[in-house]
Structure P
Amino acid sequence: MKDIITLSMESSCDETAVAILKNGREILANIVSTQIELHKKFGGVVPEVASRKHIENIDAVFQEAIDTANIELEDIDHISVTYGPGLVGALLVGLSYAKALAFSLNKPLVGVNHMQGHICANYIEHKDLKPPFITLVVSGGHTHLVEVKDYNSYEILGRTRDDASGEAFDKIARAMNLGYPGGPIIDKLAKLGNKKAIDFPRAYIDDSYDFSFSGLKSAVLNYLNGQKMKNKEIVVEDVAASFQEAVVEVLATKAIKAALEKNYKTIALSGGVAANSALREKISQMGKKHDIEIKYPALSLCTDNAAMIGCAGYYNFINCKRDDMSLNAVPNLKIDTI
């Protein structure tokens, strides 16, 4: 059986990424050019700046991927690309490049939902992982509990009703002037703090699988403002640890609840917040108690990259999904459309 070579592109936010995979799970090249240092001074990603940097970087990233994989363009079987969700200008850079490649090489074009990519990162990390299983998709823009029924079949069990978990991390970090991106900084500080120092609220929303973090965010902001007004000391490490514990406790509890009620023995973490050490520790402890196996990708596959897009694109491709040159960027693409 002939190997299938996938070339994939990802430019939904501030990472310009190109990857080449063999048979969907074996990485031949995974090149990522990040803009984090550029956006730090703004306290977050500036869409127009991100788009311009993608244009500047994409040629070099593409060439490095081809050189690293040591393949010829003719060896590529199809081209996969993120078409949403994300920043529209940023998405258009990768999408336009992928469409031009597909057209010039006469290769099939396969559009990929960015969130499907995050889920599929687990297939690269865990070669034996197969559907069905439960996945907790946690990132700056998404917090979803998803039942993965097959490689191209998903059911949304629960979602955030307001802020995404990663968004909450960034907003609290900004409120404490910790810098950007907030998630890794809070994770690091929390290791030095007391997670029981401040009793921040947990929103469980009755028996629903849905999430809500706006109340927690408000509680942390009120605590910070109250301490300042009273001229009391703010122990940043304790705030970080207590806030983080409130987030990961709810995430882990809901995921375990879904696995138990749906009778699954595997939970996979997906998305940028899957890199959070406290979340990994909490859900692993709870999983062990209930004989549920917890899987998560390597840190390099949690953050935005093109390898995960290539893996998702591969499964779309072998399931006969193709797109034409009318494929457009969809900044608010829903995870439901996977």
Structure Q
Amino acid sequence: MTHYPKVSVVILNWNGKYFLEKFLPSVYNSTYPNIEFVIGDNASTDDSLAFVKEYYPTIRIISNSENYGFAGGYNKVLEQVDADYYVLLNSDVEVTENWIEPVIEMMERNNYAAAQPKIRAYHKKTHFEHAGAAGGYIDAFGYPFCRGRILHLAEEDLGQYEDEKEIFWATGAALFIKSHVWKEAQGFDSDFFAHMEEIDLCWRLKKMGYKIGYCPTSTVYHVGGGTLNTSNPKKTYLNFRNNLFMLQKNLPLAQAFGVIFVRFWLDLLALLAFLAQRKPKDAWAISRAHQDFFVNFFKNSRKRKKYSATENKIGRYKKSIIWDFYVNKIQKFTELSANNF
């Protein structure tokens, strides 16, 4: 690259001193020449900001007055950041050498609005990580999955996804996005608080006609579950609620009613499965998610927008990933038929 657009790497922090101590050195040593580092803080009560001020005095700190969650927190912080590209990076991510350059080069060359690097698991570095893997996709009923990860099963990285690829959604753990596109789309939906806000944003970008990409020549390692671990009932609640919000906001009206009707029955099966596993709090979380969907029904209806561009549907899977996984026993992305995309 001869031209280096300005990149702001923005880490949203909430009581995350442990992760900042562990992973900030790798981020701070990034070699990209036109870069700034920002810590956006969601009203932390630990001494994480004192740590940053002492050991990284050149890093800019933007403090929010309260904990606005992942979605609202980033919205507040990025209002105060001026750059060509934002990189929204989780605090529990270890980056590798030269992780920024290839993504920016790919985005400039292919005119991608947003993109992600390869996401591997920090605690199992030979394998892809749940939140993004080698690029995000979505099935006919709104279930997200990835190249390299279907439902809870993550594949070993054997070099099977080494091609640049246009995808449906890019992970929020390491989201590269052009600043003007972020502003045009009005950022995340703050009502999501956390979980699936990046998929909702990417869906809106696709409806605006934009492209989203996966860059295989950049790798980061994600711990995952750094704020809410995978068995947390609050995470269950947010995932089920936000998925319904996203479907209502982004699907064509008639299709939204049909898909959400099916999802209610599939969610009921999930609720019963949690009860069978003696996880009543997770079962109640699904029930709460459905209740909140109806409470917010008219509010989310007002968020539906008409877009002048033709929707970019690349990355949409026409079948059910749940059916393929449990009935057809498909466990790897490469086993899915290309005709169904």
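FYI, it's all coordinate maths here, none of it is from the lab. Since this is a predicted model, take the numbers as computed values, not measurements. Cβ atoms are built from the backbone, for glycine too; each structure is taken alone.
Key figures
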{"quantity": "Entry that produces 2.0 once distance in nm of label points 7 Å out along Cα→Cβ at positions 15 and 191 is calculated, selected from P, Q", "calculated": "P"}
{"quantity": "Which entry (P, Q) yields the derived value 2.5 for distance in nm of label points 7 Å out along Cα→Cβ at positions 239 and 303", "calculated": "P"}
{"quantity": "Label whose coordinates, when distance in nm of label points 7 Å out along Cα→Cβ at positions 167 and 287 is calculated, return 3.6 (choices P, Q)", "calculated": "Q"}
{"quantity": "Origin of the derived value 25 (relative contact order in percent (Cα under 8 Å, 6 or more apart); candidates P, Q)", "calculated": "P"}
{"quantity": "Identity of the structure behind 32, 55, 12, 0 (criterion: P(r) over Cα pairs in 20 Å bins from 0, in percent, calculated), options P, Q", "calculated": "P"}
{"quantity": "Entry that produces -14500 once helix-only ellipticity at 222 nm (-39500 (n - 2.57) for each DSSP H run of 4 or more, over all residues; to 500) is calculated, selected from P, Q", "calculated": "P"}
{"quantity": "P(r) over Cα pairs in 10 Å bins from 0, in percent, for residues 71-142 alone from the coordinates reads 17, 38, 33, 12; which among P, Q", "calculated": "P"}
